[in-house]
Structure 1
Amino acid sequence: MQKLVALVCALTSALGCGASGSFQGGVYSDDIVRYRVGTVPTGWVAAEVDDNDVAFHHRDLGTIGINSTCTDYEDVPEQALLNHLLFGTRERVFRVQETVSLDGRGALHAIVDFELDGVPLTVEAYVVAKDGCVYDLTYIASRQTHPRGRAVFDAVVHRFHVLHTQLPSS
């Protein structure tokens, strides 16, 4: 299990570059964005995952990460952003790839089985662009535990709402 945690952290650190901020009462806030994701049930703990705004880890179920990128991001299709999330993975099998509505915008939703350093994992991701920022919400777990953690991730996704964006002046 320790190796899985290290692999999860390695993958989620490649998800993007968020600013340092605070997370209180289910709301993330920094100098540029403020958004709500709500809280998670007992057993899920806040985790420090490089380059994620907010992350939660459950020792048996995996890691949920939320990230915003509002500077140094190019306005590219969500598919290209998803491919960026998958850098470094092998043996990819897309189980789901669809466009859905998230916080009033079109978003790419994907569930992908892959291998990272020989370990079989599943990532579920939502990628949405809104108000000059791109947000990625991810859940990564072993293939066996992914189905058991999906309800918590689904709740986080459904509560996701951008409350404020103030982009820096050019």
Structure 2
Amino acid sequence: MTKTASNTKMPDIDSIIDSCKEKPGSLLSALEQAQQNDPRKYLSEATLRRISAKLGVPLSKVYSVATFYSFFSLKPQGEHVIVVCRGTACHTRGSLALLNESLSRLGIKEFKEEEENSATSSDSFATIRTVACFGQCALAPVIMVDGKVLSRMTVGKLVSLIEKMKKGGEK
């Protein structure tokens, strides 16, 4: 076990990789487990390099896989992750207002959706991400908060949700 800056124990990256070796999908499994076990929920350059070396996979392929799938992040994530669907149905039903309200409530001023798909608040409380579509168009607009999909979201519901999260309450 490796101790992190927050003094919590997490599985050593080598043991994560060893548990995935020789199994189908070992690269995806190693990336997924490494990100999940990182305190900031991201894949650092050092982690990508270690996975490459231990699995014998070229770093370029590891990087390609990590950047192809939207659920991997190469930047540290906030304590909470809010994902806003920007698909056509969600957009026409108000997802832009949800995105803008999330950014505003978390004090994130610099976010250019056309250039990046995520931004993290300066206090690392939350990361706002966008996705092209959740595939739940009939329930639009849809967001996901810490892995839980919430449908027919309104700005009012979102504001209440963020305020509860800030107070440490249930999502």
**OP:** Rank structures 1, 2 by distance in nm of label points 7 Å out along Cα→Cβ at positions 37 and 85 and report only the one at the top, that is, the highest.
**Re:** 2
Subject >> At a computed 18 (relative contact order in percent (Cα under 8 Å, 6 or more apart)), which of 1, 2 >> reply: 2
Original post:
For which of 1, 2 does distance in nm of label points 7 Å out along Cα→Cβ at positions 101 and 149, calculated from the coordinates, equal 2.9?
Top reply: 1
Original post:
Ranked by distance in nm of label points 7 Å out along Cα→Cβ at positions 61 and 93, which of 1, 2 sits at the highest value?
Top reply: 2
Original post:
If P(r) over Cα pairs in 10 Å bins from 0, in percent is computed to be 10, 43, 37, 9, 0, which of 1, 2 is the source?
Top reply: 1
Original post:
For which of the structures 1, 2 does the calculation of helix-only ellipticity at 222 nm (-39500 (n - 2.57) for each DSSP H run of 4 or more, over all residues; to 500) return -12000?
Top reply: 2
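Rule-based calculations on the coordinates, nothing more; no lab input. Since the model is a prediction, treat every value here as computed from it, not as a measurement. Cβ atoms are built from the backbone, for glycine too; each structure is taken alone.
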